[in-house]
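Got some structures for you, see below.
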Structure 1
């Protein structure tokens, strides 16, 4: 290869490497994108969908009619000679016949209704599974957002405190403070380094948990999320939330559908206690004893089982008891739903009560105290202890505020779970 072309190729490769190193980081996924990936990839959720498909297949089986029976009878074989004559096949009578069981009392329709209600139960069960899994997913998503916010606070605190160290280093070099005081200021940086490392590990762990729920194989270092990390009040009252829960909770729907299925099963048990006749017809090519000229004849019969001993009493009682059991389960599901709503609503309101003064007052006051004491210490009007306490107080206040927002988002997620739908985005 000519030297000029070799240099050109080398330059292109180096340029491509530089572009790869300076490429923009992958775009952070939003909450809606996270849900889409979760629904597309989570095996537990996908496996639950097969229960619905299987239940729909059972509907086909439930509505099938009984199959007719075909019989073929051959009678009249001569076994041994009689008076020296042996014609074993000459008197054989062939009789084909068909029989069919007729189901009474709408048994087939009731079986279909029960199967459809079983499908409704399966759909409610799947919705409840999705509700729980999405709660876990959003909890992991909130933990990533909180860890990101805590990490940013740790970085900001570290950057600010490094500036304080530089200012105090200049004062120490100028003889404004003693070496011991400067070392005490410098030693305080260990706490900020510890906060930074802890926040970094927590963020990585939260991302790993979220990726595991999504069944996403994206490397942790290339994965990020984005969403507003803030709080806002909502105007939905507690009675409205309680009514929403009673209308939308999938576990409550599952209990109600199970109750309806139990009632249908009881009707089916009663219907199964009735007698179903079997109709039969047959054809024969043989002379009739009553009419010697009739060589091609047809016959028919109807058989009815006598339900004297077995009238399906056990299944009737079993389904009746199952109705009572499901009625209690519906009551229990309602109590649980209302309890969950009340508890989650109280937690959200309590967190909002704490957050409001933080945002309006405490954060600004902590920042003002930190800056004022720092300025006073730099000019000899405050002690080193006051300076360090003001720094710690500001760091703790900011961390408490970030953690409170994380608690609010978690409690909002809990309220959405309790209601059964998203009431706080």
Structure 2
């Protein structure tokens, strides 16, 4: 059963929270990050992406960058920009986007639970992407971006959360992107005891978003265990920062696809080949946002089409039955020659938050065809993870994004 524990958070001073809390480090490229930090020097992005403090000729992965991140975090604490909780607490974290609310519990999760697959994943990680965050965590001695975890909803946990939300919030602000953030601190010993016991009855938790950050945090913990063979398991490096959400509050946006060319086919031949592959192709007058499984929007040569997959293309298998798998196996691979979407530079992925206009823009600028997807459901995600299987790359896009710097778990 998962070990979900309270912790002594390092967190922004309430008067500065809206200035400090930042979107995750990997949402931005270097140029975009620099613009954000110039506009708001207190943004936690300056610590998460400390290359913004150096000229462009200094690599993002230079040793000086990680040292600077630690220097800035330590300075912010010393200057009173951050406060350190005196006791171990849980926190409640609510995000409201477009009128939809989701509320999670901020806590620490255990690296052994990850190792023992009590914390389940649904996608592979790449070592080269982990290295940067391993170095960041190890140097700053802090987990600064929480891992987004899900669990199957438990009514007793929900009741505690709703009761705590009737109290005065610790934080309450609306970010520049219009997303509202509210947080409450749970310091009452009896409530902490109840929550800890309730989570011990949850069979497992699931990584919804943050696979690379999670793997990195675990590897830092394992590294420190090796350096401290007499470790007891109570050291802070044995756990990592997470926010745990009940599955019935989560929504997944589609992760759309754009492809560079038609692999030498004319438009007419391509459309005919798609139909032969088992898709009904219907010309539409408006942009297509698929309304059900097995349907896809396609934007080509200034026109939108609705693609409807024949039942023969669908599957009951947890992975093969995903719409992203159907498109890959029946169209992208056999017709457009996209063998491995992880490595093929002819395909790119566009988060659903950017809308269908972004697909049209990409086709006008640098691509030939775009596909809008019906979103993977949270039920499908849990089913894949329960089966010990992995989703294809770029299967899910979660919104809203958890803010970094809002809660920090120190390894010291």
Structure 3
């Protein structure tokens, strides 16, 4: 039984959505963020990455940065750039990319569901990355970046979504990267009740993207509970902002790998070692793997097709993932990448950047590149249902949810 409820949203004033909406804070380096906000006085990235308002000598995680984020957010609310709704509502958020659309329900998920495992995870989080967003949410008094959730397609939810989408959207625009964004407000009591009950009938919600944002929002909720031991459970800090999508509409892209050297091996030695677990065939040109268990590899201007041999294929939810096969039978034993989370010799390239980015890296600072077949949403569910964790950098979701279109205020915290 999943709790996913309507909430009092803070959202851009009508017509300002294109100016305010911004990609998630963590897709930018500090320099990239600073460039992105130039000439965009209303960009939400100024709030999500408030260090852009300071010279480089000011650290990204200094207290003044989070205070600036709070100042920017609430000054925009006061100026009327954002509207604070007085009544609870759900919202629809539709994203369209390359002719494919996905529509999610915007609402608030339960801190208790996260803690009890009704909201299921498939990745570990790192404390240092959580702390940044803990400070941001706590000092701003608002959750500014929605968590990307998935649920198994449910007919009752779909019926409400279809009816709502027959009405004119509250906003509609195309962002600079060509992604279309549309939103609708759902405030009819009958529809709110129907959605609430439909989510209550779900056994689980799954975090697709945003594990660190979710963990941070939950931790702030726990801090507020400690500050208010008489809490009832209905306070806003007991919930966190999310957009929940049916699994049938989601697309996971490949998450590829590049490695700086061959771990002291010559090219013939490396290929000989790889052949122990993978069949190798040269390719005439760059291509993506066509099915699970296949990889394509670029080494010294030559693309190869790698096929996992039957003896290493596994039905284990984690061990059978292509990212696991590559790590356990090639990156680790052959290239010496024992821990891909910390080894500086490996880097990860989201599939949205294409095979050309792998070629560019091999031509500049890397020796070998591997393109993977994308992890499926069914594989993600299987790992999460088993209470297991995927290897790092297993999934890349596109399109990315924009920040600043929907905000959940949780009230000021105590120092």
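Bear in mind that the values in this text are calculations on the coordinates, not laboratory data. Computed from a predicted model, the values in this text were never measured in an experiment. Cβ atoms are built from the backbone, for glycine too; each structure is taken alone.
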To which of 1, 2, 3 does the computed value 3.3 (distance in nm of label points 7 Å out along Cα→Cβ at positions 64 and 352) belong? 3
One of 1, 2, 3 was used to compute distance in nm of label points 7 Å out along Cα→Cβ at positions 208 and 384, and the result was 1.0. Which label is that? 3
